[in-house]
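For reference, the structures are reproduced in the following blocks.
Values quoted throughout were computed directly from the atomic coordinates according to the rules given, and no laboratory measurement underlies them. Just so it is clear, the model here is predicted, and its values are computed rather than measured. Cβ atoms are built from the backbone, for glycine too; each structure is taken alone.
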Structure I
Amino acid sequence: MSIIEVEHVTKVYDKGNVKAVSDVTFDVNEGEVFGLLGPNGAGKSTTFKMLTTLIRPTDGVIRMFGESIAKQPREIRSRIGYVSQQGGLDESLTAYENLRWVGKLYHIGSTGMDRAISDALETVDLLAVKDRLLYTYSGGMKRRLFIASALLHRPKILFLDEPTVGLDLEHRQQLWEALNTLHDRGTTVFITTHYLEEADKLCDRIMIMDSGHSVCIGEPQVLKDRVGGDQIFLAFSSSISAVDEALLQRQIQEALPLVSLRQISVGQNGEELRLWVDYAHKHISQLIDWFASRNLHVTSVRISQPTLDDVMIQYTKRSLADDKNAAVLV
């Protein structure tokens with residue numbers, strides 16, 4: 001069942017001169033982790049702000065829990081959690097004191113306050129350090145505390161804006177564990193991230209935006225499968241620079257009809273051949289034997305499977321690696 005429904009949403013800025021989001025339609029299922037990806041300037045931030053009721057769309061409809069967020073913004077806000085990159089907590093207070101302050105903003109009663117704080121801190125594995133001042137926390141611990149602050153009122157949907165940007169791998173993995181705990185409990189998580197391996201690991205489905213448009217949506221593995229087959233890199237003992245790629249591809253397809261060969265490319269050094277093949281591990285030995293029968297002896301083999309970056313490049317012509325400039329927090 002869809003817990004978020006976005007229908008033909010458009011957002012125009014600067015008196016109609018800048019269309020940040022254009023006719024975007026998608027839905028998010030209850031209990032899933034949904035990732036929003038795209039290069040800088042794709043419209044992610046604007047979409048995120050509209051979903052979290054920070055700005056209103058110029059056109060179109062956004063519904064959560066079956067209600068229009070334009071008509072019921074206060075009700076919607078009471079049922080969602082939002083974590084920005086900044087967090088907004090007080091460094092001079094302890095984790096417990098910070099969450100107690102946030103709990104009062106959510107109008108959590110005194111009888112349920114301690115339980116809500118304990119549950120939130122336990123979810124992000126910070127209960128044992130609740131009495132430490134926030135400025136003594138590492139960057140990863142602070143990010144997890146930001147998430148805890150958004151969980152106090154037990155939201156049905158949690159929105160996370162680049163939750164792991166700048167964190168080292170250890171702290172990112174700790175935060176992933178917290179998100180997996182939320183997922184297991186049935187919380188719907190909507191996340192933006194520049195880390196494609198993170199989206200691949202965490203998300204049930206992702207949507208990629210580019211220039212204000214939704215260009216693809218689906219399960220990460222399904223989207224990777226659409227890109228094409230595995231890539232095999234073969235190095236040879238002698239140069240193959242004179243090989244006719246089109247002719248070689250036809251010869252392989254005729255000799256090995258069960259091998260689904262999509263494309264061939266000779267490397268610039270003339271000693272490596274790149275082949276796009278479905279189920280590479282299944283056919284690699286046949287290919288090596290075939291080349292050997294033609295006195296082309298393979299000296300090394302490397303197999304690469306499609307990644308979400310390949311998906312990104314196919315749909316946006318850009319790699320997210322070009323956008324990552326964040327420093328590492330420890």
Structure II
Amino acid sequence: MSKPKISVIITAHMRDMYIDKAFQSILRQEFNKKKIEVVLVHKFPYNNKIKNLMERANLLNNFVDYETKSDPLASKMKEGIELSQGDIICFLEDDDAFATEKSNIVTQKFNEIENLGYFHNDHFIMDEQGYILHKSFINRQKSVIIEGINSENFKDQFKKLYEAKSPQFNSSSICMKRDIIRVDWLEKFRGRRTVDVLLFLMAIESKTRLYFSDLKLTYYRVHKKQLSPHLPKDNKYQLILESIRTDEELLREFKDIESMLTQQTSRDILRLYYYLPTRIARFGLLDISTKVNNLKIISDYMYRLISYIGLREAIKVNFQSIGFHYKRSLFLLLYKIMHI
């Protein structure tokens with residue numbers, strides 16, 4: 001059997017609710033399915049759903065069913081990559097799906113763009129039943145190509161990253177060349193929320209080209225518990241507390257990622273694009289828990305952003321983070337006053 005062009009790593013957790021929908025989106029690809037390999041890494045035992053997938057898998061180049069003992073998403077990805085054969089690795093979480101044209105466009109771009117290592121596309125948002133709710137969390141206005149980032153071109157390339165919007169959002173929107181994926185990083189990483197950031201920074205460290213497509217090639221499923229506008233108002237207090245815990249978890253995971261990075265450019269991107277906005281959103285101007293005044297951190301951050309993306313955009317980014325912090329803090333204060 002010939003080697004597949006694309007290996008799709010489907011990662012599933014304890015649930016099997018959506019796995020057939022994810023698999024069906026691969027079978028509906030307009031691309032030659034004999035050039036597609038699917039590796040399913042899951043935590044639930046063999047059942048009728050997997051049996052049904054295997055019965056339809058003859059349409060593909062290859063199908064691997066692997067029951068893992070690993071919990072972290074990064075570990076599941078590592079195992080899937082090691083079991084796969086394709087030169088292009090695409091990730092698909094079990095509750096998401098691919099648009100029918102995705103494989104065609106991905107292979108076309110990897111063939112057309114010399115030294116392309118990382119492909120990221122926009123997405124449609126869908127609910128639990130598969131109905132489209134909104135266009136996208138990103139709404140990328142145009143496709144962007146970024147050269148290998150280094151200290152000499154950092155200013156120009158960082159501005160392009162900012163224009164690309166959320167260059168890592170959702171691992172189901174990421175495809176990479178096999179040879180730039182750091183499986184050793186995946187093996188070590190235990191974070192729940194930032195595996196997509198880790199994959200993106202692998203690509204930054206590889207110095208290959210990065211392509212950010214404005215095409216919506218992934219269906220990103222949002223569960224009811226994530227949709228705060230659709231929840232009863234009585235739940236808003238718990239949602240805000242959960243969002244604070246999420247920020248703290250993100251900050252810890254960013255620190256874990258930073259410990260793996262070997263280049264200053266990737267550390268700078270992690271700090272400027274992810275860590276500092278999250279820290280400001282969490283603690284505002286003053287970190288009461290550590291009694292650290294964030295004013296200097298914010299002013300230094302603002303200065304660097306101005307030099308990279310301009311005054312107007314830098315103010316916008318900072319005000320979003322600071323405003324989010326105080327809006328959240330004000331809600332909690334009013335809630336406590338009303339419930340004394």
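Looking at structures I, II, which one was semi-axes √(5λ) of the Cα gyration tensor in Å, for residues 148-267 alone calculated from, given that it came out as 29, 18, 15? Don't skip to the answer; put the middle values down first.
On the way: I: 44, 17, 13; II: 29, 18, 15.
Going through each structure in turn, the value belongs to II.
Quick one: percent of Cα pairs over 27 Å apart came out at 55 when computed from one of I, II, so which one is it? Please report the intermediate quantities before stating the final value.
Values: I: 55; II: 48.
The correct label is I.
If we compute distance in nm of label points 7 Å out along Cα→Cβ at positions 76 and 204 for structures I, II, which one ends up with the highest value?
Details: I: 2.1; II: 2.6.
With respect to distance in nm of label points 7 Å out along Cα→Cβ at positions 76 and 204, the highest-scoring structure among I, II is II.
Can you say which of I, II returns -10500 when helix-only ellipticity at 222 nm (-39500 (n - 2.57) for each DSSP H run of 4 or more, over all residues; to 500) is computed?
Working: I: -10500; II: -14000.
Answer for the origin of the read-out: I.
Once distance in nm of label points 7 Å out along Cα→Cβ at positions 44 and 300 is calculated for every structure in I, II, which label goes with the largest value? Could you put the intermediate results ahead of the total?
Numbers: I: 3.3; II: 4.8.
When distance in nm of label points 7 Å out along Cα→Cβ at positions 44 and 300 is calculated for I, II, structure II comes out on top.
Work out distance in nm of label points 7 Å out along Cα→Cβ at positions 156 and 284 for each of structures I, II, then name the structure with the largest result. Walk me through the intermediate numbers first.
On the way: I: 4.8; II: 4.2.
Top value of distance in nm of label points 7 Å out along Cα→Cβ at positions 156 and 284 goes to structure I.
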